[in-house]
Structure P
Amino acid sequence: MTDKHIENTKNNKTARLQCKFFIQKKNRQCGMTRRADEDYCSEHSILNKRLANKLVHNSPNDHATDLQRIPCPLDQKHTIKKSQLKKHLTKCNKFKLKHSNDSNTFYKLDLNTAQSTPSLPKPSLSPDTLNKTVDLLYQFFKSGEINELSTTVKFNKFMTETRVNTLSNQKHAIQQSSLIQNLLEYRYKDKLETDISTTTLERNLNVLEFGCGKAEFSRYFNQVIRDASADVSRLSPYFPRFRINNFLFIDRGSNRLKFDSKILSDSNGSNPPFIKRLKIDIKDLYVDDILSRDPFSSNKNILISKHLCGVATDLTLRCIANNPLLLDSLDSICIAMCCRHICDPDQYINPRFCTDLLKKFGSTLTYHEFFLTLTKLCSWATNGKRPGVQDCDLVELTENRFVTVKERETIGLMARRVIDEGRLQWVKQKFPHSKTDLIKYVSKDISLENVALLLSK
């Protein structure tokens, strides 16, 4: 490189306009390039405008011109020129996604939402409401009517040998192994024949995974079943006496690195299952339309999910109730639940459980006040602790009321249990002759979201 080139390089570096924003967390200046007429890069320019309550996209003069930008009515995350609103609404990706299932017979708008009065404005969660809810939780649990769940950790032999022991980060695999083994034991423990050498395949089944994501859970469930069916040494103690013929995957999101092709390749060309994937919100799913057709028709159905987030659990349970074919053909359920902090009081499957609880203990709280406070408290069960924080340290609950860090976690667990117990009671009422339970399928050091709903018909 010549001296002239070196000099030009130095001048270019000096001339580069670096963003002037100082990143406190990293203790350095932002390294991005800014425009000559701006002090900050595009990202920090927007951030500064928001912090100063200034217009992000518009200058004061834009309001009188066609340049004014407004949030898209379909998706507040992006903006558009106001003059182009009508045209944009016909081609916005959110519009296309919202109407992508309009022509499908398995789509029925809001089929699985609660048919109730219009949603009420969310009540303010005052300190008094919080105190009353916490006091009610302590009353309920001290009454002896409900107890904390015991931990029921199971290990599937095949999963342990082929997956868990091969990983450095084993947490997801341990959860999958325990859920699979808990389901199999719960479903078949009391139904085994005395002479396992004569055991034959009981029936062909469909597996429906709600909120499936990549369908990783289904893949390993299928591997366990195929291994047990091929290896007679695995018949004891809980042989899954069935073959998975079909999979139905349901998720409203787009997922990369899906496991669908891996499930097919696991069969090595021998009786591969049929797989159908639906991109649809559970609230709009008329699943009987799929189950009434070949190859799903005439088979029993196992419904599984890990982790089914917030209100999606309630929508799934209502989907079972609103689809008579699924209701009648259901074989078993295994739903690992999570994220109660984003549950919706208007969509909760069993509001009567909460209202009966309020009446029984003479609470003046409304259902919405109580349930919304429960969702806030649930997050205390899954909050991490900062380094150095001890279980005995005091934290402020409300003004002049303090609890220890451990007590706050306990309150969160009680709130979570109330939401889950309402779901359990609803399932028991819907399936009075079936076996139904809540279990903790792993210890909290593996996952703080460790409660699953099981059903066996």
Structure Q
Amino acid sequence: MAFLIFAIMGSPVAVAASAQPPATADRPGCAELARSDLSKLRDAPAIILSARLVKPAAGVPNYCEVKGYGWRNVEFRVRFPIERWNGKLVVFGTGGQAGSIDVDDPVIRDSRTGAALRKGYATAEHNGGHLSGGLDAQWSYDNESALLDYGFRAPHVAGLVAREIVRRAFNSPAVRVYYSGCSNGGREALQMAQKYPYEYDGIIAAAPSLFWSDQFVALGWAGRRFAGPNPVLNDAALRTLHAAVIAQCDHLDGRRDAILEDPRRCRPDLAKIACQAKAESGCLTQDQIRVAQEIYDGPRTPEGKVIASSSAMPGSELTWSTFSIVGPYSDSVMRFQTFTPPAGPDFVPDENQLADYVRRAGASDAIIAATNPDLRRFKANGGKLLSFMGWSDAIGGIAATIDYYRTVERLMGGRKDTQDFYRLFMIPGMNHCTGGDGAYDVDWLDILDAWVSRDVAPDVVRAVHPDADGKPVFSREIKPFVD
């Protein structure tokens, strides 16, 4: 513990307490927060290990950074601007298997906390309730309490602790509290709406990994088709495949921009790019065509029944090499999280047993999956939910996200009663969480805040494709998803 405290307190950007703005009778100074007793905080007893004033560069305002642990092993970091706090708090979700809070430097251009601090928000992050590498699930092996933290308790605890720290810092509670996350963080965001509907005024759930076992069965299956140094679909083949898909389907949305507005409308004829005679480039072999069609279709039974949904839509081909990374990650999830009791480190997935794996995953899905469509309490409390996902997100679970939205729509009584509080945006040409050939950069936090604070519903959002310096190259208007 002494080493941990030294590592946290010994940063060269920390400044002496005497350099901080003086405390007032009704507001403690930043360093004084380190002495705050949070041991009796309801549902989230915590200990603060450090509080320091940070003077960053790159236009980020001076902020106070508070670190500590909440029950049981939820590491948290809360930041808030020393001056001009806007009265609001945003809690950011994790990614992958979580395990760390040290992933976001506010001075980096694409930093989510930096952007929020510039707007005057207080921010909070957490580690998902454990310490680990981001793509290794072994931490959860026979560790049910940590799995509960990861599943839903850690973001709940982090939010409660952050609220209390901000309240003590400003002698006033936050007037709005938001949760924002992508991928696993998007799953956490949906868990907050489903399990803690009274805690957040607004939620951003991006590319949520909500159908847990289904998604990882599909990703592990796809990963095995890209394993090793010489996959059947190498980079050259993926470029050929993608070019053919765009050539065949780009016209379907009425604009030729090499981006598919709705790739579900695209049915590429791969026979048209089959190699003829002795051709070796600009075409696909029969093996390559077979694997490409398998990736589009996802794992199926010998009778053709879908086992788990593929997220690899036409137009996403240039991202498929990512399967070589998420495949081993998925195998780790299968070994240590999918089954009860866990399969263990020696488990090797058998492709003939995939349907059985999905059936056996009920216990872990009950903890981790975020599939409950009953958002009536969240809506009744005035909550607003923004969800978005890229049509070129080959790993995020497009079918699951759309199916979840449809299910909520049915339960809530129709589109109008759903879109009063929950809107899904599908982004053409966007990859997992960000990036891609399309226009994908949107200030979702501003949009959510306008909806919550001023009842300005997002009937359309303007997305921008930035260059390497962050300057806009082109834009696209995107409307909420309807089917």
Structure R
Amino acid sequence: MKQSRRSFLKTQLALGACMTAGLDVISAPVQAADLSGYKALVCVYLAGGNDSYNMFVPFNASAHADYAAARRFVALPRNQILPIEPATYSDGQAYGFHPSMTQCQNLFGSGDLAVLANVGTLVRPLTKQQYENRAAELPKQLFSHNDQTDSWLAANARGTNGVGWAGQTMDLMYPNGAPQPSPSISIGGNTLWQTGRRVRSFEVGTNGVGSQYLPFHRGPVKLRDTFRLLHQADLQNPNALAKEHAETLDRAEAFGNSINTALESAPEFQFPQGRLADQLKMVANLIAVRDRLDANMNRQVFFVRIGGWDTHDNQVSGDNKHANLLRQVDLGLAAFHNAITSLNVQDSVTCFTATEFGRTVIPNGSGTDHGWGGHSLVLGGAVNGGDIYGQMPDIRVDSGDAVKGGRMIPTTSVDQYSATLARWFGLNQSELARVFPNLGNFSSSDIGFMG
């Protein structure tokens, strides 16, 4: 049986996550990060570029009129917007959520959800004049899906060095080796965000860890038996690389078995059906059984992903794809918050959204194009919710915040957003500077949305 490129890559991704032992390539820091108590971060990645200017919308009459003039046929009618009342933020305007996001409106009202305004990749603060005159350094490959995804997940607009900010954070959290199975788990596939030098992530499916990608569990019996014989031979192989590969296979199988066994005792949580909800339910399950995996699992990072946000067409017409995606986010976040609250860890788990860029305020044929800055959501008991953080942009197409095509220049950097989360997670100021090398270019490393 010929192994497809897709299945080969899945095999390698599943195995590469288990190479924690024996491949330490960085030295331990002088001072370890704060590991007191239990905390978890959950990154909800909206792959493709979310049009957050329709997720969170001007509500008062004059501002909505400006919004409608710019957005034209993708604009939401004012009478459909779900209004909110921020606790402290005031710029003379009123705002509200997309009509598909009734749960987020409620979570904002209860103080569990915050909105981070106009965040995006920046090397340093930037004005419209500097952008138009090319008088300042711009993010690497701005408006490119792949490059901007990496810049977001590494929190470095100058490019990445092959590691993500969660991966680096976990390296600092566990300088002498992490609990096993890994405290860094992805249900959304392989991701740079969790890639570190020491602590590697482990992939789990929405139904647990499948063994079907291990070569001695796939295909006809004769092929499986052949792989098993080769595997046993590699375990005795004097070649270090062959032996390490075989031991990695064993670790992958052992990790998977321990996770699946622990999941058998997970509570029954109520979640809606859907791609995102299924992933968030597995995160809740893994949080619930963490002590059965390792009693020292004081820090965990989880990654989930939902695609479809590259809405170049049919954004509000046809199948109304953007509204359907926002509904999945709304229901998934609410169910996840209910689940972690039932576990009494709502103050210890913070969930946040990320996407490679916003969309253009000016629409194209039936959708929007790649933008720049956009809004994000942060959810959890430790969040100073019920408020807007950062600065809401002026989305008029001729404003000082907008550049070509109605792209909004970010007023808060991904570095600041990520560093605020990492500080709550336990990193000190010197560690923040290591993980976020451009952080010193900005006036504040803490935006204030975490308690």
query = A value of 2.9 was derived for distance in nm of label points 7 Å out along Cα→Cβ at positions 189 and 389; which structure in P, Q, R was it taken from?
reply = R
inquiry  = Among P, Q, R, considering only distance in nm of label points 7 Å out along Cα→Cβ at positions 69 and 357, which has the greatest calculated value?
reply    = P
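Read the figures in this text as sums done on the coordinates, not as results from a lab. Everything numeric in this text was worked out from a predicted model, so none of it was measured. Cβ atoms are built from the backbone, for glycine too; each structure is taken alone.
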